[in-house]
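S.K.: Right after this note come the structures.
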Structure P
Amino acid sequence: MTFRLDWKVPGGKLLRLSVMVEGGRVAQARVAGDFFAHPEEAFEAAEASLIGIEPSGLPAQARTAFSDPSLKLFGLSPEALGLAFEALLKTESLP
């Protein structure tokens, strides 16, 4: 099952989350929106680190993975991303 959330980051940027859950684990996760990330490889690695975990672990894992010093975020913070995943969990009642 796929869950989606469009969320305004504090400060006004749009964040779009898409999470597919299969067998009680995250099978696919996509983070998109009105922000920039550099380098793309670091962003993709952070996004990939969300795969395989229980949905309840998404906020903490997102805060950790997107805090990697090699990843530069513009218009998005790891904390805001964690808050967005918390909102997704509440809104969609993920398993």
Structure Q
Amino acid sequence: MNTSAFETFLARIYVDTNARARFKADPYAEAKHAGLSPDECAAIMKIDWVGLELATRSFAKKRDAKARPIRPSLRARVLGFLCRVLDFFP
């Protein structure tokens, strides 16, 4: 069993909506197309579909959270404001 190819395939169906849709339509054929062995294709057929969707949503939320800009803390904003105000007065 080629663990690397298997994990790459799983990562793709977790992240790529189109790949996941093709996989749902015909899991065995999609796994075979990805270059997985017959044993790996049989193993992937036993996937927990509810768990797959749950993990997919969880990973998407984590990616979205990382993409959002991080807002400075209240302390940093207040200090920045005070520095700007104090610099205004000579």
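S.K.: Going by FRET efficiency 1/(1 + (r/R0)^6) of positions 22 and 78 (r between Cβ atoms, R0 = 30 Å, to 0.05), which of structures P, Q comes out largest?
M.R.: Largest one: structure P.
S.K.: So if we calculate relative contact order in percent (Cα under 8 Å, 6 or more apart) for every structure here (P, Q), which label has the highest result? Let's see the in-between values first.
M.R.: Numbers: P: 27; Q: 24.
Going through P, Q one by one, relative contact order in percent (Cα under 8 Å, 6 or more apart) peaks for structure P.
S.K.: One of P, Q was used to compute helix-only ellipticity at 222 nm (-39500 (n - 2.57) for each DSSP H run of 4 or more, over all residues; to 500), and the answer was -10000. Which one was it? Before the final figure, lay out each step's value.
M.R.: Details: P: -10000; Q: -24000.
Here the read-out was taken from P.
S.K.: Going by percent of Cα pairs over 19 Å apart, which of structures P, Q comes out largest? Display every interim value, and only then the final one.
M.R.: Numbers: P: 32; Q: 55.
Answer by largest value of percent of Cα pairs over 19 Å apart: Q.
Every number in this text was worked out from the coordinates using simple rules, so none of it is lab data. As the structure is a prediction and not an experimental result, all values here were calculated from the model. Cβ atoms are built from the backbone, for glycine too; each structure is taken alone.
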